[in-house]
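Structures incoming, each one as structure tokens.
Just so it is clear, none of the values below were taken in a lab; they were calculated from the coordinates. Quick caveat, the model's predicted, so the values are computed rather than measured.
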Structure P
Amino acid sequence: MTVATMTEIAGEIRDGMTVGIGGWGSRRKPMALIRALVRAGRRNLTIVSYGGPDVGLLTAAGCVGRVVTGFVSLDSIPLEPHFGLARKTGEIALTEYDEGMLYWGLLAAANRLPFLPIRAGLGSDVMRVNPGLKTVRSPYDDSTELVAMPAIPLDVALIHLNRADASGNGRYLGPDPYFDDLFCLAAKRRFLSCERLLSTAELIESGPPQTLLTNRSMVDAVVETPHGAHFTSCVPDYGRDEEFQREYANTDWNTFRSRYLDGDESDYQKAVTR
């Protein structure tokens, strides 16, 4: 376990890798790490995410070959605009699952299983748009037919939490863990950004035990990135920056990139401080 820089973490990610990104929609996304990936110019990544602007930024920057998701939304803006445009023009491939199926695929990978049976997807277009999905029958007396949801193994997981220590123990302080622990358990390499890096003793005192989401065996490196989920929310530290999100959604990509991404993370944080 090491305390790393964002540049060092981005350097661990190679073209063509499968990268899982924690958070949900436009909530507690590891956006500073996403911006570092954009600056590093990675290509042909497969992104696994309950998608939001993480998917949009990487797509607009030409980093993505395929997205594996249940949705890609900015929450208060229903469809992520850069993702929507890339799908309309056919620039990226899409593997679209039911939200529960995506969860089940991560759970299977976390437990080193080839698949897990699930009811979700039966009788829906999920089976039509994913013709490779197979069903299995229960070996017990009920003989129920179920979807055999394949595992979704990851090369790398990126997550953002409110607090962490240098060993990779991490805590969320908001209302939801967003499956961030499963992203880490499903991945070969796991990287955690946090709002504040604390001593282990301070971390233990910073919230209730059930909000300790990651432990040192689940994380390979930690980076402290205050405001590192911006412009998504990181409750209770800050909410979603709705004004900036609207600017992101309505600004030409090249203009947005030159205005906010061509410098380093400190330049970005200075530019968005209001």
Structure Q
Amino acid sequence: MREPWEAVAGARVFDLAQPMSTGMPQSPNHPPFRMLLERRHGDVVRADGGSAANEIIVTGGHVGTHVDALAHVSHAGLLHGGREAAALQSHRGLSALGIDAFVPYVGRGVLLDVAAVHGVATLPAGYEVTPEDLDRAAAGLDIGPGEAVLVGTGWSRRWPEPEVFTGQSHGAPGPGVAAGRWLADLNPRLVGAETIAFEHVAPGRGHATLPVHRLLLVEEGINIVETMRLDELLDSGVREFLLVVNPLPVVGASGSPVRPLAVAR
């Protein structure tokens, strides 16, 4: 029997997280990320000549590459499982269904490259991913329940353009409700994509409504990973891999930054 570390020896590791920096693209619905070097080298010098730097980080739970907890979205006042949101929330956070309840995922991941289906590196802004797109992207893959499914649109390539990436004016590519149902029917442990919202965002609509979030988080209890950096993985042609998703266990939070890793031969 091979040891776990032997099984991945020599494998290629893809970092699927966007770099976090002040001013990075993010949804206007969430507090921004800020990092300040609070103490600089030389501010305090120890008797032996040593010095240290440290920072203050202020961030929302849904900025950068992050995981949505099941408690992130409610509908008609109810969270997943019909639980009343008002009864679970306080100034200290959420007493159930928060990101601290997320069990770290280490398992098979599959990448459905919808951009490649259309022969492009990046889908156009505002494009709605359909079940037909997903059928074509999944050709030859056997996706089992409890696995992770990532949807590739190539939108990672627009990260250096904050006004474009956020999709507030021209929209962003993502699954519509029918594609969301296609994904939910697979019974995955989690789904992920490159855009700020795991949704079809039509031009000029912004994040006014998030029906796929309601479907996945509230109705089906499926976690969402957003703002993933998938361009390198898409370029590699890798379609299945070992995926590691382990967000910060912030007690009571509705989401958390994460640095997903894909390990492939």
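Kindly point out which one of P, Q the value -8500 was derived from, the read-out being helix-only ellipticity at 222 nm (-39500 (n - 2.57) for each DSSP H run of 4 or more, over all residues; to 500). Mind dumping the intermediate values first?
Values: P: -8500; Q: -3000.
It traces back to P.
Look at relative contact order in percent (Cα under 8 Å, 6 or more apart) for each of P, Q: the largest one is in Q.
Could you figure out which one of P, Q the value 6, 21, 24, 19, 13, 12, 6 for P(r) over Cα pairs in 5 Å bins from 0, in percent, for residues 158-197 alone was computed from?
Checking each candidate, the match is Q.
I have 16.2 for Kirkwood radius over Cα pairs in Å, for residues 6-149 alone, calculated from one of the structures P, Q. Which structure is it? Source structure: P.
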